[in-house]
1. Comparing I, II, III, where is distance in nm of label points 7 Å out along Cα→Cβ at positions 64 and 96 highest?
2. Out of I, II, III, which has the highest value for distance in nm of label points 7 Å out along Cα→Cβ at positions 56 and 80?
3. Rank structures I, II, III by Kirkwood radius over Cα pairs in Å and report only the one at the top, that is, the highest.
4. To which of I, II, III does the computed value -11500 (helix-only ellipticity at 222 nm (-39500 (n - 2.57) for each DSSP H run of 4 or more, over all residues; to 500)) belong?
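Derivation of every value follows stated rules applied to the coordinates shown; laboratory data play no part. A quick note: this is a predicted structure, and the numbers were derived from the prediction, not measured. Cβ atoms are built from the backbone, for glycine too; each structure is taken alone.
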Structure I
Amino acid sequence: MDPIEHHAQQLGRQTPLPASPEAAVLDRVPNPHADTDYLARFTAPEFTSLCPVTGQPDFATLVIDYVPDRWLVESKSLKLYLGAFRNHGAFHEDCTVGIGRRLAALLEPRWLRIGGYWYPRGGIPIDVFWQTGEPPKSVWLPDQGVAPYRGRG
């Protein structure tokens, strides 16, 4: 079986957190409304990875919006995949863009964007945004709803 052609292998089973993002299995399921343009959103308000230099934890809110075509990402596998970053050392840009690219490759969506809203590291917040191209004109794109970092002022 093609590694992308599998369906929900983890749903309904006790599944340990993957050792790394590379080892994580992302499942996809058929889209029952493939004839309709609509936006699906996943928000991960407690995303964590490690600084590859210091090993200290980094925290972000990730917002993933996509317009599915034939496939949907199965949410349990997405949660496990994102959780696998907890012990993974990578810069903010690498995490955010890498997640977006992996999902785009798996799902082949009509459109996908990811916003990574990172908490400050060294006093500077680094927000990272990536998308696959122009969204379909018929789709309502709500604001991602995450305020820019303002500190205490």
Structure II
Amino acid sequence: MQKIPMTAPGYARLEEELKHLKSVERPAVIEAIAEARSHGDLSENAEYSAARERQSFIEGRIQDLEDKLSRADVIDTAKMSGDTVIRFGATVRVVDEDTDKEQAFQIVGEYEADIERGLLALTAPLPRALIGKTVGDSVEVQAPGGGKAYEVLDVVYK
């Protein structure tokens, strides 16, 4: 069974989603199925079909989350404070050497990645290229849009 690297906040978000699914979503869909059953003929009952489909999705997501959480290898990034080498959990600030555009992001596990929140998966091209680098290093990244060069400006562990 392969362990899944995860930050403590990412683990907490998945736990919270699992708790919500079990305590709110699951009971609500069970109630919706019971309500739809009371309307009679199930073969032509769209409400019943939709509720059963929703139940199937919820149960599948619960199983998926339970699996991920059971295999999680929670890494405490606060213990790496002061380290300047880029590793899992680092918050990295880089500058695009062509456009001088700066961006900052944290390197996280695959299942907690959220580009809009600045959380990039360890398996993405840029984080993969940055692992092991330090402040001042330059990296060349082959991304789907073509090659890009970045310089590391800062590395922080929170």
Structure III
Amino acid sequence: MRADNEATFSQLLQHPVETIDSMRSAGVGLLRLSRRDAEDLVLMWASRAAQEDEVVSTTIRILAALMRTSEGARQLSSVLWEVFPWVQFLPSNDLGEFAREFVEVARATSDLHNPAPLVQLISEWRHTAEVHADPVLYEVLARSVEDHGSVMVPGVVA
């Protein structure tokens, strides 16, 4: 976001008309509101939010359509190398799985208007790639673990 798209939350509270006018004059339809003791907020025109939703859902539908054919799925997998360079450390079958899961979760998050599950999926696959990139870590995590049976749930001592 450019500096002319920024204001403080206090400015909005103290001078709402002027602050909104500055948002209008910036011409991009959004304004970042910085707050001293909390996460920043973004204020945007409802029409811009609707446009962004349309762009995201259309892009996701295109990706989903690509995944329906083997050629499209192969192309999407190859594009992932550019978007997420760390996929080079994933085994080839995992790369296809990541592409499939990415599109499925992206469609679901678009319907929910909540990107958190997709961000989580990307993080999980990135960590998987980190394990495959580190032979020592991979060996430790790939070792079979001896099962020692059930574990009793600890009771509360009165």
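1. Numbers: I: 1.6; II: 3.1; III: 2.2.
Ranking I, II, III on distance in nm of label points 7 Å out along Cα→Cβ at positions 64 and 96, first place is II.
2. Values: I: 3.3; II: 4.1; III: 2.1.
Comparing I, II, III, the top value of distance in nm of label points 7 Å out along Cα→Cβ at positions 56 and 80 belongs to II.
3. Values: I: 16.3; II: 18.3; III: 20.0.
Top value of Kirkwood radius over Cα pairs in Å goes to structure III.
4. Values: I: -5000; II: -11500; III: -20500.
Of the options listed, only II reproduces it.
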